[in-house]
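*Asks:* These notes open a run of structures that come right after.
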Structure P
Amino acid sequence: MIPLDVLRIFLGLLCLFFAHFLGRSIVRVRTHRQRPRSLTGWIIRFLITALVIPFRRGFDSITIAALTLAAGSLALGIWDEMRPKREENLTRQIFGE
């Protein structure tokens, strides 16, 4: 049998992943590059994982670490999507001018 803490750590990693993509989705919806329906999906995924982590044990070190890192991951996702992207066009390097 797998110890419960291993599953909670795995859920914490999923929560980090979902928080990052939630942040990116928030920016995309605000700039009208994505439909709000997909934002709802990321919110549901994030909330389910964030609420299941403290379900049995309460707010212990695993829960606090996971939620703190998830908040940082959310902020990183927002920052990553807001910064300007550089388009790479390699046709001039490959074929010359």
Structure Q
Amino acid sequence: MTWSVFERKAAKKALDKAPQEIREKWTLWLEIVRHSGPRALRDIPGFHDEALKGQWAGHRASRLNIRYRVIYEVDETTRCVIVEDVTRHDYAK
């Protein structure tokens, strides 16, 4: 069963402005999440997927490269991932 991925406006806007390398890695990230679920990201060392703390508690982050991160939330019951932002490693809300 596949997973759904929804992108918030901030994430879409950030991806539109991101370098081509980031958009390509984003496409890979999406494929992994949709077909294998967000837990699969933890098995791929390059993504450094981790739980966040503080104001972002309850969210996770994956690396797209050394600077860019995908910040997202997982709803296991509906098999849905909500992408809050794609950011240059600034987790301040």
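*Asks:* Could you tell me which structure in P, Q was used to calculate helix-only ellipticity at 222 nm (-39500 (n - 2.57) for each DSSP H run of 4 or more, over all residues; to 500) as -24500? Kindly include the intermediate steps, with their values, before the conclusion.
*Replies:* On the way: P: -24500; Q: -9000.
Answer for the origin of the read-out: P.
*Asks:* Work out distance in nm of label points 7 Å out along Cα→Cβ at positions 8 and 32 for each of structures P, Q, then name the structure with the largest result.
*Replies:* Checked P, Q; max of distance in nm of label points 7 Å out along Cα→Cβ at positions 8 and 32 sits with P.
*Asks:* One of P, Q was used to calculate relative contact order in percent (Cα under 8 Å, 6 or more apart), giving 42; which?
*Replies:* Checking each candidate, the match is P.
*Asks:* Now a separate question. With P(r) over Cα pairs in 5 Å bins from 0, in percent derived from the coordinates and found to be 3, 14, 28, 28, 19, 7, 1, which of P, Q does the value describe?
*Replies:* The read-out was computed on structure Q.
*Asks:* Of the structures labelled P, Q, which one yields 1.4 when distance in nm of label points 7 Å out along Cα→Cβ at positions 56 and 72 is computed from its coordinates?
*Replies:* It was calculated from structure Q.
*Asks:* Ranked by mean count of other Cβ atoms within 10 Å over residues 64-71, which of P, Q sits at the highest value?
*Replies:* When mean count of other Cβ atoms within 10 Å over residues 64-71 is computed for each of P, Q, structure Q gives the biggest number.
All of the numbers you see were taken from the coordinates with simple rules; none came from a lab. Computed from a predicted model, the values in this text were never measured in an experiment. Cβ atoms are built from the backbone, for glycine too; each structure is taken alone.
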